[in-house]
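Nothing in this text is a laboratory measurement; each read-out follows from the coordinates by a stated rule. Remember, predicted model here, so these are calculated numbers, not experimental data. Cβ atoms are built from the backbone, for glycine too; each structure is taken alone.
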Structure I
Amino acid sequence: MDAAALQRQGYSVAALRALAQKRLPRMVFDMADGAAGDEITMRRNEAALAAIELAPKLLEGAPNRDQSVELFGVKLTSPVVIGPTGLAGLLWPHAELAAARAAARFGTIYSTSHASTSTIEEIGAATSGPKWMQVFLYKDRALTAEFAARAASAGYKALILTVDNQVTAGRDRDARNGMTFPLRWGPQSIVDFMSRPGWLMRMAETPSPTFVNYGARTSIGAFGPLMAQQLDPAVSWSDVEWLRKQWQGPLVIKGLLHPDDAREALKRGADAIVVSNHGGRQLDGAVASITALPGIVDAIGGAAPVMIDGGFRRGVDVVKALALGARAVLIGRPHLWGVACAGEEGVFWVLELFRREIDRALALGSWDSLAKLDRSIIFHANGAAR
């Protein structure tokens, strides 16, 4: 898809999602698009954002608007960061490299997933732009330490510790489609793949994308058993302190929803927090991220940056989160839909869509900078001020 067609047909994140659905096999699309259980939390993320209303302060004038933000000494063009998402290479050849290049061109951060299909080192060398690395606390702590050391050597700016993955989640769409590790092949999945010849032709560049960060344990078939073996439901705050000693740069803890956890995270050495329910992909029934955000912001009282992910599909959603105290927003699925449509250009266009929509919202609200966004402009859906 060329740039003109991308912008004409992909006029919104929702439109890009629809385009991606047409281009990807159902098994692959649902892997990226789906969530845990009945997908209640995934839907709740978007619904809770939609329920928040903004009260513009008009006639104050905002002819020039600045949406730049600083994180750990790096100035970003816009408060939108690409969060870590695994197996992106099933959507587009070398998708992580494409997304990292798009983020660098745009002027924001790219976060590498532990389950990327390009290595930590390949992504680190792909651009000079700022990058963060995701890690888990495995039963084999040496594996976690290895990831942190490799990220440091490859020039990553920060480490993202994801903490809401103590066990593998149950995702009904994947179970229905046979998207398991190892894959269950049958007539339905074969027909599914053959129905997307364009995807098949593109993927011929990388016929066997897999989990390349795990050394000899890289096959898709081996990954499921590896995660079942290594994910640790006994992980505790002492393990966070241990990781803090392994990593000299900024440490971001992702997956917190309770104010008590936010306070404890700072005590244990975290430099920032991402309020997140994993996009609804772990505990179905968890509180919406945006609903949990104000309590966490209040709990830490400005002592560290608070970021958020989960359900962000419009620039105005980002404005709402910033008004409630977030420093930045991480996006997951939107950039995957972009990369599925047009590789690097698709990811860049997603970031540009968010930038344009944020700018439009700032103009319509007469807010000339992000500093003008606070809770005084937020209303409940019933009209009562927060």
Structure II
Amino acid sequence: MKHISAINIFRDFLFIVPALLILSCREYSDNTDEPFSLHEGIDHARGFTVKEYDNYTLLNVYNPWQGASDILFSYILTANDKEISGSLPEGTVIQTPVRSVICLSTTHVAMLDFINETEKITAVSGREYIYNQDVRNRLERGEIHDIGYDMNLDYERILELNPDIILAYGVDAEAHAWLGKLRKLGVKVVMIGEYLENSPLAQAEWVKFIAHLFDKQDFTEEKFSVVENQYRQLADMAPEAESRPVVMSGLPWRSSWFVPGGKSHFATLISDAGGRYLWDNNEGRENFPVDIESAIDRGSEADYWINAGTALSMDDIVNTDKRLVNMKPFRLNRVFNNNARLNNRSGNDYWESGIVNPHLVLRDIIHILHPDILPGHEPVYFRKL
């Protein structure tokens, strides 16, 4: 799940909660080639860059919310044990390694777990959405606090905890509403925009961004390379399948059906698994609305239905809209959802550890679309409804 609030429930088809905590934001000239050329050791992600200098490391984050254009956040990382000689560029100065952090998303928890730094977490946003058992145990013992979420963040508790940084994300331009409040508090907010990347490996590669904050670059590079290699090996297997089944996604919510863009990480995942995404002709990375009637009509072209919103059963789909029973994947009993790993509250590990384990997610999808390729595979994140 992306955010540790109701946004997790609806992330398959819409990010509905106002964005949070914007600091050190300024405009830049949006040249897509230039930011990517500045990456040092970054092969997939396009939402951030890393540049090493003698006295500091510069991390830039580009357009970290839906619809953002020419927005830049800069973070200047300096070592705790070194004096800075000369001037620093514009941006938020952060001493590393970071000693305490507040996470506003389950994906942030997963990234910290990936680099073995969850003990630095002092607070989260919405404890009920956490799946990680170690973090949940610390929440139960009162070692990690819940600071609320959305418009109800506990600013007094944030000041009391005095974290080195808050890891945050933006959903849309409404994020600016939080700027003045946090500026007055003097909180250092680090924007994470992994959900906007156009491939699962690009999403997962944000662990390298996080690693710089904790001086865990070498450890993270080695661990990520294992994930990357396994993902590529699996992707190389999938195209050998004789057919590429068509995949649809999402579930109606209110008056619309929100689906991932044709250039989104979900579309890339389906392609890498040997399938064809139903809306692959769309040019966006972000979720977009489709009227329910059109979605139902297009659904007749699909062979599989993957990530069916909040549905836990076929009855849930029927109760959402009775017309959905006429869709081909429903009639063929080929509906799969990403909720195989739920805790006893609201935590869904697909939106947590699934983000940093794209090879496991890809393995699940290949098994769904082409079971003969991976015989005997036991799905990790997905289950058949």
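Given a value of 29, 58, 13, 0 for P(r) over Cα pairs in 20 Å bins from 0, in percent, calculated from one of I, II, which structure does it belong to?
Comparing all candidates, it corresponds to II.
One of I, II was used to compute relative contact order in percent (Cα under 8 Å, 6 or more apart), and the result was 19. Which label is that?
For relative contact order in percent (Cα under 8 Å, 6 or more apart), the value 19 is produced by structure II.
From which structure (I, II) was mean count of other Cβ atoms within 10 Å over residues 90-97 calculated, if the value obtained is 16.5?
Considering all the candidates, the number was obtained from II.
Output the label of whichever structure in I, II has the greatest value of distance in nm of label points 7 Å out along Cα→Cβ at positions 82 and 298. If you can, show how the numbers build up before the last one.
Working: I: 3.7; II: 4.9.
For this comparison of distance in nm of label points 7 Å out along Cα→Cβ at positions 82 and 298, the top structure is II.
Where does the value 0.75 come from, among I, II, when FRET efficiency 1/(1 + (r/R0)^6) of positions 122 and 290 (r between Cβ atoms, R0 = 41 Å, to 0.05) is the thing being computed?
Details: I: 0.75; II: 0.50.
Computed on structure I.
Taking mean count of other Cβ atoms within 10 Å over residues 322-329 as the criterion, which structure among I, II has the greatest value? Could the numbers behind the result be given before it?
Working: I: 23.6; II: 15.9.
That would be structure I.
Determine which structure produced the value -13500 for helix-only ellipticity at 222 nm (-39500 (n - 2.57) for each DSSP H run of 4 or more, over all residues; to 500), calculated from the coordinates; the candidates are I, II.
The structure behind it is I.
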